[in-house]
Structures are given as C-alpha cells and as structure tokens.
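Enquirer: Below you'll find the structures, each written out as structure tokens.
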Structure I
Amino acid sequence: MAASQPELTVTTSTDGATTVLGVSGEIDIGTAPVLRETFLRLLDQDEIPEIALDVSGVTFCDSSGLAVLLMGARRWQSEGKRFALRSPSQTLARLVDLTGVRRAFEIEG
C-alpha cells in the first residue's frame, strides 16, 4: 500500500482590494513549494496591493511551511504591500506562538 500524498488546496478570491488565498490542508516539505510559487506569482502582479491568507483550514504545518509563510510576509512587506494571516487554525496559531514569530505577521480574526 502506497503512502498517501499530503494535500494542500489553495484557492484565490477577492474581498474588496484584498486578494484572499484560501489555504487548507497540510503545509509541509512536500506542499510548501506550491504555496511559495503562488506567493511569487502574485507578488509580480502590481494590481494586487494586499493579500490575506485564510488559513482556517490548515491542519498541519511544519518548519518548511512556516518558512514559506515567513518568506511570503517578508517579500510582500518589503514591496510595501500588506500581507495578513486570516483566521489561523488552532494548529497554525499554536505553531506561530510556540516559535515566537507571531509579530512577523499581521493576524486577522
């Protein structure tokens, strides 16, 4: 029996001027590159001044996933754009607190 692949779903919508990425599932070494590429692709679009990650559906996040979230926040903020985590799941909120990186993110909800 083969091991199942971790699942990560990323959807894109808008909420006024904010581009909302709905992120659900597992953010780990296998799926983090998908999220990273999404961040970089959207960062190149000048018409997107702010992004919010709805991470209420994140069920797992390891250090590689956290690194991608931190990279996204730094890159967006260095461009003068807003980057926020929206409604972090209990799992992700706990990881952000335990690792001491909460202040790196704007957190909504």
Structure II
Amino acid sequence: MQATVVVAEGELDAFVAPDLTAALFEVADAPRLLADLTKVTFMDSTALGLLVRMVREAGERGAETRVVLPRGAGRRIFEITMLDQVLPVSSSRAEALADLADDISP
C-alpha cells in the first residue's frame, strides 16, 4: 500500500511555516497522505493550524490521512488541545500505513 509521506523535524513554528506550507501544497492531490512528525520537538499554533487544515482539506476531497505522532515532547501540544482525539493519529509510520490500508479495504 502506497502513501505520500511528508516528514518534518525539529521545531515547527511561524518561522518555518512557509516551508511547511510549500511541502504540504506539493502533495495536496495525494489520495493517501501521511505526515510523519516523529522527529518534531515543538509545534506552535501556526504549524498546528497548517496540519489541521491539511487533514481537513484532504478529507474534503476524499483522501485518507494519518499523522504519525509518537509519545513525547512533540505530541504534547496535540494532547493540550485535544487534537490527538480528533485527528487521525498513529504512534508509528508502520501503524499509520496499516491504518490507511484498513481504511481502503472492502
């Protein structure tokens, strides 16, 4: 099962938001999209908003998405905002790919 993967790392804040926007725009038409945040140590509200928008827009066009978000510092903002309960979050890339495969199985 194939999915388009966007990998981010380090601190995602307003300073890097244009790069994140460009990366997400490049894969906007993917039928299955995986955002791997395994190496992200911090996300501010700008980056978080971009990610939420990506998931929402992908869903509106019928695409399947997953956000790889292991336990740790990078996940904290998702827990504080309770977005880990709303967004399609997986703990690992393997789990995310399996979840995407399950979503398209008859």
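All of the numbers you see were taken from the coordinates with simple rules; none came from a lab. Bear in mind that the values here come from a model prediction, so they are computed numbers and not experimental data. Cβ atoms are built from the backbone, for glycine too; each structure is taken alone.
Enquirer: I, II: which one has mean count of other Cβ atoms within 10 Å over residues 25-32, as calculated, at 19.6?
Expert: The correct label is I.
Enquirer: Out of I, II, which one gives 21.0 for mean count of other Cβ atoms within 10 Å over residues 33-40 as computed from the coordinates?
Expert: Numbers: I: 16.2; II: 21.0.
Of the structures listed, the value fits II.
Enquirer: For FRET efficiency 1/(1 + (r/R0)^6) of positions 9 and 97 (r between Cβ atoms, R0 = 30 Å, to 0.05), which of I, II scores largest? Intermediate values should be presented prior to the final figure.
Expert: On the way: I: 0.75; II: 0.95.
The maximum falls on structure II.
Enquirer: Hey, relative contact order in percent (Cα under 8 Å, 6 or more apart) derived from one of I, II reads 28; which structure?
Expert: The structure behind it is II.
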